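FYI, it's all coordinate maths here, none of it is from the lab. Keep in mind the model is a prediction, meaning the values are calculated, not measured. Cβ atoms are built from the backbone, for glycine too; each structure is taken alone.
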Structure 1
Amino acid sequence: MNWRKIIKGVLIALAVVILGLIQAGFFDRLKIAQCKPELVLCFMVVLSCRLNYLHAGIAGFAAGLYMDIVYGRYVGIYAFLYLTFCWISSLTTGRLFERNKFLGLAALPPLFLAYEIIESLMIRFIAVYIAGGGALYNYGYANHFVTRILPGSAYNIVVAAVFYLIMLLVMRIRRPKPDILYNSGRGNVIDNA
């Protein structure tokens, strides 16, 4: 049994629960342009750049299922969205992250814009289907894009960028010290101080 992986998984689950509570409690009152950030999604995207795509998809599915059960109206939508989004972000930001630690930031705007567009369409399609038909967007898609999708994706990009920079800071702090090679008179000694 690898206790380190178990502890890491428990800490990630605890972070998802805490961020979900903060998102539902605090950010409901801190809306900008009638949008609030999805803290759990932002955390999972940043986490996905450090995970392989399989683990990122599983973690995204679990976080999305948590959001569906606790906060969603329709169970399964956010589980599917988070799974797909974390899988895609693992493939894109993970490869950029390997080249340069800051290149992952460049992938955030198109990823979150695509997420907001897909999430909006899925929720609208389901709402119209359940209501028995009607207009998909009451004021037109262009108006919805400007008033809902752009502010939502901008808010998520800013929050994810903050999480990303925090992750880089934590990685820098946790980085092991380089081995020191010195001569002790009897031969070379490697000190991992």
Structure 2
Amino acid sequence: MTVLILGLILFLLPHTLREFGLREALAGRFPSHGAYKGVYSLIALLGLALIIWGKSIAPFVMVWEPPFGLRNFSHFLMIPVFWLLLAGSMPMSGLRRQLRNPMVLAVTLWGAAHLWTNGDLASMLLFGGFTLWGAIKFFSLWRNTAVPAYRFRMASWDIVSGLLGLVIYWAVFIFHGDLFGVGLVL
């Protein structure tokens, strides 16, 4: 469990430097902004690797039994996740303009959906950590980020990200067992 916790700290802590008011102070200590981004990326990548490894070797300690009959709730909660992920990567769209950072909201929903169906300690640390981080980050960015200005609302990017998101959702749903070792059954 220690490896997983260390990975979560190394991954999530750098991603909250802005919220703690430390990002600019730390970036100023590096010779260049590129050097700061390089170290930041290496730490986050190391954290991600430790999260994956730590989750795979964590002992299974059941904390609570997820409600079997209500597990489909997580399937429905996952539908907007891929749409939001893609909307955060597309050029400006109405969805991105309104949410400011849909990718962080997607991570929050992803974590909540997985937290709902996984009652073991390692999963609760992993998905609970990402859900908490995502919620804090989303509201912080919402409060501190101005609404982007642009002339035309490009609903076409909302449609493209929605349709592609549904295709990716379907593929992940079908191949979830092959990709992550846990098959999904309605």
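A few comments on the model shown:
- If Cα extents along the principal axes in Å, for residues 67-122 alone is computed and equals 39, 22, 14, the structure in 1, 2: 2
- For distance in nm of label points 7 Å out along Cα→Cβ at positions 107 and 131 computed as 3.6, the structure of 1, 2 it came from: 1
- Test item: semi-axes √(5λ) of the Cα gyration tensor in Å calculated as 28, 25, 14, pick one of 1, 2: 2
- Relative contact order in percent (Cα under 8 Å, 6 or more apart) derived as 25 - corresponding label from 1, 2: 2
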